[in-house]
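Multiple structures follow.
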Structure I
Amino acid sequence: MSPSQTTSRRMGLMWGVHSVHSRDVSAFEEMVGKAKRMALRHHLATGGDRIVIMAGIPFGTAGSTNVLHVVRLIGDELERHSTPE
């Protein structure tokens, strides 16, 4: 996820990367929650899957990628994004 259209397009050219252009976030937990929602919304993962999130803290600083976070998709976020049968 990136608030920059240019960055989002460049990331989309990399193999294995699904880039999403979105509004900027201001906190780490907000970024993790948004990444989980985007993975579910774009059907890249389902319940129980793990996703890898790369980020740079502080946000908005070019070249500051210094976080690699692995999270599992569980809990109430699955209920909000489940598809009706």
Structure II
Amino acid sequence: MANHKSALKRIRSTEVRRMRNSYYHKTARNAVRKLRSLTDKQEAQDMFPKVASMLDKLAKKNVIHANKASNLKSKLQRHINAI
């Protein structure tokens, strides 16, 4: 167990951050899945900027790697183009 006040606070804040990051990550994954399952091109094009923004924000906060965000956005755009 931590002995210092600052270490106890660090444990609390780390846990809060971990929960928040996992929520945002899961939400983005579900959005990507939903976009991949769409068959209507117009609907997919409307949804793409929102999903891309989610991925960029996750990459900016180091929840996911920047290259992973780029790869996901690229694959989603190719999916939309193929519809």
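Every number here is computed from the coordinates shown, using simple stated rules; none is lab data. Given the structure is predicted, the values throughout are model-derived calculations rather than measurements. Cβ atoms are built from the backbone, for glycine too; each structure is taken alone.
Out of I, II, choose the structure whose coordinates give distance in nm of label points 7 Å out along Cα→Cβ at positions 41 and 65 equal to 3.4 when calculated.
Working: I: 2.3; II: 3.4.
Matching structure: II.
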With distance in nm of label points 7 Å out along Cα→Cβ at positions 9 and 73 derived as 2.8, matching label from I, II
I
Parent structure of the calculated result 12.0, given that mean count of other Cβ atoms within 10 Å over residues 33-40 is the read-out and I, II the choices:
II
If P(r) over Cα pairs in 10 Å bins from 0, in percent is calculated from each of I, II, which structure is the one that comes out at 16, 50, 29, 5, 0?
I
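Quick check on the output: 79 is volume of the Cα convex hull per residue in Å³, for residues 1-48 alone, derived from one of I, II. Which one produced it? The partial results should precede the final answer.
Numbers: I: 79; II: 58.
Answer for the origin of the read-out: I.
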From the coordinates of one of I, II, helix-only ellipticity at 222 nm (-39500 (n - 2.57) for each DSSP H run of 4 or more, over all residues; to 500) came out at -9000; that one is structure I
Parent structure of the calculated result 21, given that relative contact order in percent (Cα under 8 Å, 6 or more apart) is the read-out and I, II the choices
I
